[in-house]
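Bear in mind that the values in this text are calculations on the coordinates, not laboratory data. Treat the numbers as computed from the prediction; the structure is a model and nothing was measured. Cβ atoms are built from the backbone, for glycine too; each structure is taken alone.
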Structure P
Amino acid sequence: MPTHELIVYIAVMAGVTYLIRMLPMALLRKKIYSRFVKSFLFYVPYAVLAAMTVPAIFESTGSFFSALAGFAVAAVLAWCGGNLLAVALAACAAVYAVEWLQGLWR
């Protein structure tokens with residue numbers, strides 16, 4: 001990729017990122033009273049994070065079943081209130097165990 005193309009791509013990404021962060025501050029100067037808008041703005045970061053993370057989970061392992069096992073373990077432990085490190089380690093262990101079991105059957 002030529003250097004000038006890379007610079008243009010980085011500039012566009014920086015501009016979009018800046019606009020997304022700057023526009024709400026510039027346009028919404030008054031206190032927001034609408035419960036709908038408040039809840040929408042509260043849950044947008046979680047929805048975006050889930051939309052970026054979940055597909056990566058299912059594409060990052062050697063098989064769909066190991067990814068599903070890791071996702072299920074992480075979801076259950078997170079739902080039960082586990083801390084981030086414990087959830088991540090348990091999900092990694094589940095993926096490793098399923099990959100190991102699949103390796104035995106091949």
Structure Q
Amino acid sequence: MAQPAIRITHEDFGTSGRYAAQIPGADGEAELTWHSGGPGVIVADHTLAPDTMRGSGVAMALVQRLIDDARRQGMQIVPSCTYVRAQFDRHPEWAELRAGIA
């Protein structure tokens with residue numbers, strides 16, 4: 001089965017922001033929110049996918065976009081959201097991006 005085409009946008013409000021994802025044909029949007037944890041640190045605080053997108057891989061796509069952006073910007077991530085924390089635990093290759101204890 002082919003993965004759905006997931007479109008992700010990023011909104012940066014300075015000290016906070018969000019990644020939003022839409023899937024063609026699925027109602028609603030999934031989101032991952034974050035806020036600043038100080039210089040060079042992003043706190044990933046919430047991830048939510050509506051029922052219409054559950055099982056589509058959209059939440060993981062949001063986390064991967066966060067990881068890619070953090071690497072590109074030289075940032076570290078505090079995974080305070082339980083979903084993001086679980087993904088960090090499953091992906092030891094992200095260890096250098098993990099900041100502090102969530």
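Of the structures P, Q, report the one carrying the highest value of mean count of other Cβ atoms within 10 Å over residues 30-37.
Ranking P, Q on mean count of other Cβ atoms within 10 Å over residues 30-37, first place is Q.
When FRET efficiency 1/(1 + (r/R0)^6) of positions 14 and 54 (r between Cβ atoms, R0 = 25 Å, to 0.05) is compared over structures P, Q, which one is greatest?
Checked P, Q; max of FRET efficiency 1/(1 + (r/R0)^6) of positions 14 and 54 (r between Cβ atoms, R0 = 25 Å, to 0.05) sits with P.
For structures P, Q, calculate mean count of other Cβ atoms within 10 Å over residues 38-45 and state which one comes out highest.
Q
When helix-only ellipticity at 222 nm (-39500 (n - 2.57) for each DSSP H run of 4 or more, over all residues; to 500) is calculated, the result is -29000; to which of the structures P, Q does this value belong?
P
Using mean count of other Cβ atoms within 10 Å over residues 6-13 for the comparison, can you identify which of P, Q gives the largest number?
When mean count of other Cβ atoms within 10 Å over residues 6-13 is calculated for P, Q, structure Q comes out on top.
Taking volume of the Cα convex hull per residue in Å³ as the quantity of interest, name the structure among P, Q where it is greatest.
P
Please compute distance in nm of label points 7 Å out along Cα→Cβ at positions 22 and 86 for structures P, Q and give me the label with the greatest value.
Checked P, Q; max of distance in nm of label points 7 Å out along Cα→Cβ at positions 22 and 86 sits with P.
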